[in-house]
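Read the figures in this text as sums done on the coordinates, not as results from a lab. In this text, all values refer to a predicted model and were calculated from it rather than measured experimentally. Cβ atoms are built from the backbone, for glycine too; each structure is taken alone.
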Structure P
Amino acid sequence: MIRLLFSALCQFILMLSMIVAQPGPIKNLRYEDNFDYLMSDTVDKRGPDHLKHIALSADSSVRISFGGEIREWYELRSNANWGDLPPGFVADDDGALLSRLMLHADFWSGSRFRIFGQLNSTFEIGSPNEPLPEIAEDALDLHQAFIETRLGPDEQPDRFLLRAGRQEFNFGNEMLVSSREGPNNRLSFDAASAIYRHSELRLQLFAASPVIINTEVFDNERIDEYLWGLYAEWQNDDGLKLDAYYLGFKSDRRVYQHVPGEQVRHTIGARLWNHAAPLYYDIESMYQFGKFNSLTISAYNVTGVVRHYFSGDLRPMLGIGGSFISGDPSESDNNLNTYDPLYPKPTFGLGAPLGPSNITSFRPMVGLALDEALFVNGSVYFLARQSRGEGSFTPGMNLIRPLPPAASDSKYIGTQYALDVFFVPDEHWTFISFLAYIPPGAYVRDTGNGKDIYFLALSAAYKF
């Protein structure tokens, strides 16, 4: 009943939002939205503009804003995991509809104190299998809820701020910590953050535990995994940007070489990037150290992409990308060389169940802009194990191959042919299609059924 009421409320607000397209900045992290321009008396508010900065005091210093999103996602995956399904799962030849409804409120008292809250409701329709844990379904829950106070000088109160409570994180290129936009359920943390930003520099110091999503109403919970660190971002006037960071991680939920244990893992890294045309580049390197049970951790990830955008009506793009991510070559030494991606975004597309551990990839890509709102990108991923001594993992660090253990001398996992189409008529509407064909390599054929994967996803989303 609660889910039905929440769904009806979100759809009613969606109808209001569709009356007039609303200008204004909408961010991936919705607490970063900034509609301050609507506070001016000279602005003519229309339609859903009236949901922003609703005055609760005579001088408008106490105010509240509302926003949200509705996303519908249809997904069809033939021969998932190259035909090697988990025990109890059956093949799904019809696909499933994944729905996401989110609604948030942002309360301000003056320019220094705020409370932000966000509800989430997701569900899956049409699959013959139970929803994937933590990923596909959450009847209704409190996705974010934090308080924030700003301690900067009067002329710039947001220079230094403190934030405590349930919140989303996106750090850098989201290779280690992401709000995880692709899956039906986004990821949040129970956390405390201290943020400093001034001129070209932004620093964030934080400590957090992830929130595990359960499928019923208001039953999500924090788990005993711990993440802490410092993330620094700097940029100059020419668009050159440099990130540097340290992240600490403690968990007893990881399994390496079929052995569970407790790990304390530290990651130091740097990222050099510039996303301005015509030359786009993003290069990141990181090193991990620490302990897993009695093993000494020593792992790394080097990832980069370079694209060039050419002039012309179609603004063609050519690019290459690749990664070299360590795996563990031996079970008999005292070292663990498996890279742990912590909480990443999907790295190699959504078609193959591969996370960024023990993997080498190379990816040529091409793209066209058919008009100002329509973009088409094609790419080919060549995917292989970095080490023969270890199998392949999901993004959540579950070992999926070989299962059961089977020997293979080959490193080659497979080739993914991908075509992505994006239609973004404005910042409120997003329409996406993903199409992938992934024939297996020798390693996959040696360790399982080795069937070709076919993947299709169609998505429509509206944010206000």
Structure Q
Amino acid sequence: MAHIYLAATRKSSGKTTLSIGLTRALRRRGQRVQPFKKGPDYIDPLWLSTAAGRSCLNLDYHTTPADEIRASFARALADADLGFIEGNVGLFDSIDLHGAYSNAELAKLIQAPVLLVVDVQGMTRGIAPLLLGYLAFDPALSIAGIILNKVGSGRHEANLRRVVEHYTDLPVIGAVPRLAEIGIEERHLGLMPSNEAAAADTTVDRIADLIVKHVDLAAVERIAASAPRPPAAAPPAPIVPAGQPVRIGIARDDAFGFYYPDDLAAFSSAGAELISFSPVTDADLPDVDALFIGGGFPEMRMRELEANMHMRQAVADFIRSGKPAYAECGGLIYLMERLHWQGRSCHMCGVLRADVAMHERPQGRGYVQLAETAAFPWPQRPGQGDAASIHAHEFHHSAVVTPDPDWIYGYRVLRGQGVDGHHDGIVWGNSLANYAHLRDVGGVGWTGRFLAHIRAQI
């Protein structure tokens, strides 16, 4: 039940690369590492899952109440030797004046000692006031050690170590050199997802090799072991009782891969069998009762998606026949008529009568709040009125070119962008397609409601 929180002084400090390498390096030492990622991100968890050999789980204040975060964290650690939490942005960064929902607050909530990453490019003695400020800013937070990242030379490292030792009591756990070859290709949503990287394991191993050379892994383990043991958490109550068996086709390939592991587990526990299929390479759909097409990067495989006419037609026929389908973000793009990007236009499934275009800058980014409309196709949340908002997130560089004026929407957007700034959740027959990404936490109950919708159609 040991655990440690890797945070940084600011974003883009190399924290994710270090997290991937540390996770794999600790696994090599025989540790069963359970990775976690703060926030709603999909991409970093894909890499951390590859590094750990087990699914990374998200810890997100916006969608999940504090008690539920603590309970799910404790349950996930029950069969692990060490929990490794990767933060996001800077340790104390928050839009709230008092730091609500920051990495520091999450670390305190789960009683995790913090290993602080400092990007030391161009820095020598100036690291001392920086660290002293971080130590004094929140005495209730346990900053247990630091990693010097992007060190320029052996002399640079020696100078930094001498300054840190003289002015603070913080141990330097590692000093990682600035090396371009350990980077992972970046894209508009962050790191390239590991499900798309042909040599993901090789990349992870290369980063881990660097970590082994430059980080004191035994010290990392000692810090993690110093964390208080989380209180035992009761098993989660079933989101929906297991019922009539249901087969759901789930799009999983290098174009579609953004799914939350705990949501998929909720489907399984409620009697659903998830049958993977590839819109890129498969010729036809499996024999299923419903479809779930999640997010991803369909624009990176738009030519292959267009060329696979049999699959596009199969998906369109499935939805037009009245069978249930749910699509998020990349899945919404796939259901449109055409996708435009970098001067090229490719046919998609043509279920939704509009085109979608990719842009250089995000068209919707961040947390959203949604209110269901009377047209929402799934059963109502138990105990929730029509006005009860749903907390979710969106991050998309695409935008619908000209939304169909006849579209019916399942959501009003209270915060965020959605399809047109006011609506999200296009309802077409028994299908629902939205830019928002849902999580089955905080009473949202979307997996159980979707299953109930499917079972009502069988």
- prompt: A value of 53, 52, 44 was computed for Cα extents along the principal axes in Å, for residues 111-374 alone; which of P, Q is the source structure?
  reply: P
query: For which of the structures P, Q does the calculation of FRET efficiency 1/(1 + (r/R0)^6) of positions 87 and 151 (r between Cβ atoms, R0 = 35 Å, to 0.05) return 0.05?
result: P
- prompt: Which of P, Q yields -1500 for helix-only ellipticity at 222 nm (-39500 (n - 2.57) for each DSSP H run of 4 or more, over all residues; to 500), as computed?
  reply: P
field: Comparison of P, Q - label where distance in nm of label points 7 Å out along Cα→Cβ at positions 143 and 399 is highest
entry: Q
